[in-house]
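Student: See the structures that follow.
No value in this document is a laboratory result; all are computed from the given coordinates. Predicted model, so just to flag it, every value in this text is computed and none were measured. Cβ atoms are built from the backbone, for glycine too; each structure is taken alone.
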Structure I
Amino acid sequence: MLDEIRQERIKKLNHLKEMGINAFPVKTSRDFSVESVIKDFGKLTRRKKPLFLAGRILAIRSHGGSIFCDFTDGSGVFQAFLKKDILGEFFSHFEETIDIGDFVEWKGVLFATKKKEKTIQVLSWKILGKSLRSLPEKWHGLQDVEERFRKRYLDILMNAEIKDKFILRSKMIGEIRSFLDVNGFIEVETPVLHPLSGGANAEPFITHQNSLDIDLYLRIAPELYLKRLLIGGMPKIYELGRLFRNEGIDTTHNPEFTELELYEAYQNAEGLRDFIESLVRKIVKKICGKEIIEYREQKINCSRKFTVIQFYETLKRHAFIINPEKISKDELLLKARQFGIDVDAKESQWKIFDHIFKKICRPKIIQPTFVINYPLESSPLAKKIEGELLLDRFQLIIGGLEIANGFSELNDPLEQKERFLAQEKLAALGDKEANSSDEDYIEAMEYGMPPAAGVGIGIDRMAMLLTDTHNIKEIIFFPTMRLK
């Protein structure tokens, strides 16, 4: 059936060619968007000369010698009215060659129908683009979820709710940039192709550069390059871009995702937490118009001071691990398996803690909460709390989602080298997520790195939260999919 429709439309395209009509012209005379016409309809109705509108046809309704069409140019939906006694043979040409999905330019005058519908009375028309496939039905659209993600162009065309989510996402990013700019941060760009994999605990994607004959890694984080800029005397910087991690795909993870990373010299994790709290509160209010939002049928209050809780305390409170600071690895393994978590006995004690936290504790943290003071093994780049085997690190959890991860940055090059060497030992034991030892970064640190704090904020998850979306694929235009 679909192939028959396509063949029929190809015949119509050939018919247009036979009439000497180019179905894909270079130029359009459109001088108003639908949005502007709807806004200034009264004023434009009094306009003496005709105006030009254009868009994709969404519906055609024929009534003998007249045709009504709904069309959109992406800014709004409008109605066109074609009358046979005005258009003559061009009325018949329209009936013979135009289908739903085609792009058409209208020349005409505005008027309101008896039902008060804003309309353009068509004096002439021309085709701007011929569609060879029929659009999904308006009320049914694409039913298969994977098909929606593969054909996102149809998903956003036929589903205004989905399109609105992406518009909100774009506005959110704009507001984040505005907030950072006002607070003195400078946006920078760092390489996507890295000679070494580092800056986070994740397995990378590997590629090859032919001219230099070297393997390169798609960045898992921009952290080490951004901190080089701190060393270079740029005290408040941020980068908003794509990261790539060769890891599992689920409702909150996509191998290619968008993250904001920002760094501030002469700052620590506690001070940065206050700044991030202000940023989140401002964005929520700007985008949602209020500070109380709903996610998964639960009300989340961003107006109050965010809760602060220590990492080990979350394990005591939600996973009922009485003494996590002193628990043995064997006891922890047993606890994880009691929770139904499939854990490799070779994994480090920190990773077992992390598995339990992600599955058992994090989903129970609904109101905005900073989880602080993580085990030393959790990050090779974070600064230790003086006198303790804990890192000055935090994660922001809202609605059970990890929204941000930050810490006071390690700026001692000798300790950093030791941490990298420890990571190399983990890599030798088979840990694919271990950081590489970056000698060039160590050299940069030896010129002197200011005390600083940094944070990464997941843009996709923030958009999920603000739009009450429960699958990350719904908020990424083109998520990573298995080949058909």
Structure II
Amino acid sequence: MPEHKPTVEELLKKAEKPSKLALAYHPFYEGKVQVMPKCAIRDVSDFSIWYTPGVAASCKVIKEDPDQSFYHTNRWNYVAVVSDGTRVLGLGNIGPEAGLPVMEGKALLFKYLGGVDAFPIVIRAHKAEEILKLLEWIEPSFGGINLEDIERPKCYHILEEARKRLNIPVWHDDQQGTATVVYAGAVNAFKLLGKDMKQSKVVFFGAGAAGTRSAMIMMKAGVPPKHIVMIDINGVLYADRPDIEKMKVEDPWNYDLAMKTNGEGAKTIEEAFKGADAVIAFSTPGPGVIKKDWIKLMNNNAIVFAGANPIPEIWPWEAKESGARIVATGRSDFPNQVNNSLGFPAIFRGVLDVRAKTVTDEMCIAAGNALAKFAEEKGLHEDYIIPTMDQWEVYPLEAVAAAEQSIKQGVARKILSRNELYERAVNMIKNVREATKLLMEKGLIPSPPPEEEILESYGS
């Protein structure tokens, strides 16, 4: 039976339903996350332990050794999800208040998928130095920082500088999260096709935060820079492009990529695609942004990751009709969804469990390898190169990989064995899932009314 090719209208209608329900569900629940006690409260006398006067004993211990805050408080499991609202979910610069639902959703994913207590923090600071100063100010409360939806190239500078200044993991999910999952999918796609990723030509269609960091991770994993071609909004990056001096000042990160990638000296998109083994796109929503004729220029058994949402840069069936063998998108209703949610909850679970002082690109690669191995053991095929979000068993394995890499790189405050790390991650993630299920069964998290009823009550 031929593959069904839904129309743009069908897909947009399908995409509209979650948006309509979101407008109803968000005010119904008045938010998505809350703070709950984790210590025993047998009666009010216990507050003399948890608060005054007993708490003073822990305060004195931490005063002598600030790192004890990771053991006497929940700091070790706290992550701040920080955004200035300047680059939100493809919506652009919508401001901090409008970005809050996204950051709260991120906190929900952190908790449910990784057992991490995350706090959404949206801010009116916009200058890089202001944001960096804010991160320094709040560092004593948190075990990690997740930067989110900050415009480029400012986000690059903030990430690099914060990693130098802070003594806890700082992560930008639009960069490192995407790069981890892209790397995992690429490893398995190349393996399935019997190609050597390190000897292949890889084109990144889109040189924003996701594409740039994905290219960096691929290079760190061994793909020669000269085998990579970057394409930004103005075309292919190459060393003598007319705007190269302006780029050197305004976007030194892409300038650096222009200097060391593109060994063939491609100057047009057609030249970039010609002979490519893989195209990884994070650019403008499609369809038709990537042309079928460009795919036809690629090598046989080509790989196409079309990551734009809600509509990929090229429809999967069009990419396959043009010669692509494996296609991935950012959507859950197509095979091979490349989704950040496969990365950040587990990686933070791992680095928090060892009280890591930073998170490195090597940890992203280790986590990506764990993702790839899990999918390989399940059985790779053209429509399954990466785990799905409902395969929760992959998260503890990924957490262990990130934690072990932290220990290997000498940035872990706490050393645990592989078994200890695995059991800890499994227990924390399972506890959240089971607690959520129990709260729903008991009605403490109420079930929403039927869709038709809630849409009528709250409007759309």
Structure III
Amino acid sequence: MSRRLTIGRALPLDGKGAATPHGIPPHHLTTHAVVVGMTGSGKTGLVFVTVEEALRQGIPTLMIDLKGDLPNLLLAPPMGDASAFASWVDPHAPGHQGREVAELAAELAAGRDAGLARSGIAPDHVSAYRASIHVRVLTPGSTAGEPVHLLSSLERRSLLWDTDLEAARAALSSAISLVMRLVGRDPDPARSRDHVLLSVLAERRLRAGQSASIAALIDDLTEPPIEEIGALPLDAFVSSADRAKLAASINALLASPSVATWREGATIDVGAWLTPTDGRTPGVIVSLAHLDDDDRALVLGVMLDEVVAWVRGLSGTSGLRALIVFDEVYGFLPPHPKDPPTKRPLVALMKQARAYGVGVVLATQNPMDLDYRALSNAGMWFVGRLQTDADRERVVDGLAAATGAGPSRKALADTIKRLAKRWFVVRDVHAGEGAVLVQPRWAITWMKGPMTRPELRRALDQGERDAVG
């Protein structure tokens, strides 16, 4: 198999000439990629194809899903298998009335098979892909997939405390920031006295080989095992009355049924998540479609801090060892002065992950959603149809430099404005030909649309049965 990610077919920017296969050497993605395009541009399909190609090349991939689309990766039936579609067909959907489920399933299977064949994907390619990957769906705060213990770096002692103190402290700080946010207190690690106090108490336990459970920290707040914080007596740093109030707030959190699911399930261990299972490449989806915007920001702040800590513990490499994909990043990496808990770790990844062989792919409906520092660190752009002049002007600034003596800024803007569905202007700073037009291949995944929680459970159950079979 070629060591290129075969994304689709390409044409010169003027649209003239014969289309040629378009592939990306994996290491080009270490300088990260941005995918932009309005609804209906084919952006989600391009994200799926990029993920599939990474997994086909044995590159572990961690995906953040906000809409419920990415768990569709569980749906990659063999070609020619109409029965696999039958249980997913909605016979009551508009346009389907009066038609048999078997007929609709056969139509879906035939359409997918024809699309894959046009893209050069044969039945044996699909079979090899299915056999070589392991899709895992993590659902923090829900049991629809696999729940995640969001405070695991606090309540489940990590071996990092014995091997990488800096990374262990970073993960602990993130978990305590989450606790602070949940109890309505200042989560800033440097400014918040409550954060500093809990960090000192938790680290004392963790470095002694113990866990730092919420209950244990409540005990330490009410009966402190230390007398000083820094150069100050403990009572001068945080009074006993304030410690009692903090303990009461944390105890209410501990007793809350709504928080219970956040404290059970898989330990946050990005390195373990992205380690092959029985020789199969992991595709790990962190699905947050069931959470509201505030909870998503809290959860992702913790998760992304853990990703950064994992990246910084890797050895340097020029190859692509893993891919981080964030679909629909709107609101999580906004321009200044907005500063959600996700922004700092995302900017850190865009600036630093390259040296460790970790690529980041960000997708959004318009480039105005993204902080300029993130855009300036992206070496690859996929630009689909954009609705407003402001959006087009934003990306032309980046694309013009890659086209050299080619089209003018106006020509680039006009090209983007005229793009048909599923066509993208692609700029790769590593490539010598400047910007080109690319149409992604047909996805192996059957993209049925966002999955409900019952549908996700059904897809996971079916995947387990297929693995056993």
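Student: Upon calculation of FRET efficiency 1/(1 + (r/R0)^6) of positions 81 and 361 (r between Cβ atoms, R0 = 30 Å, to 0.05) from the atomic coordinates, which of the structures I, II, III produces 0.50?
Tutor: Comparing all candidates, it corresponds to III.
Student: So helix-only ellipticity at 222 nm (-39500 (n - 2.57) for each DSSP H run of 4 or more, over all residues; to 500), computed for just one structure, reads -12500; which one of I, II, III is that?
Tutor: It must be structure III, since only it matches.
Student: Moving on. When Cα Rg over 2.2 N^0.38 Å is compared over structures I, II, III, which one is greatest? The partial results should precede the final answer.
Tutor: Details: I: 1.24; II: 1.01; III: 1.06.
Answer by largest value of Cα Rg over 2.2 N^0.38 Å: I.
Student: For structures I, II, III, which has the highest computed value of FRET efficiency 1/(1 + (r/R0)^6) of positions 33 and 409 (r between Cβ atoms, R0 = 30 Å, to 0.05)?
Tutor: For this comparison of FRET efficiency 1/(1 + (r/R0)^6) of positions 33 and 409 (r between Cβ atoms, R0 = 30 Å, to 0.05), the top structure is III.
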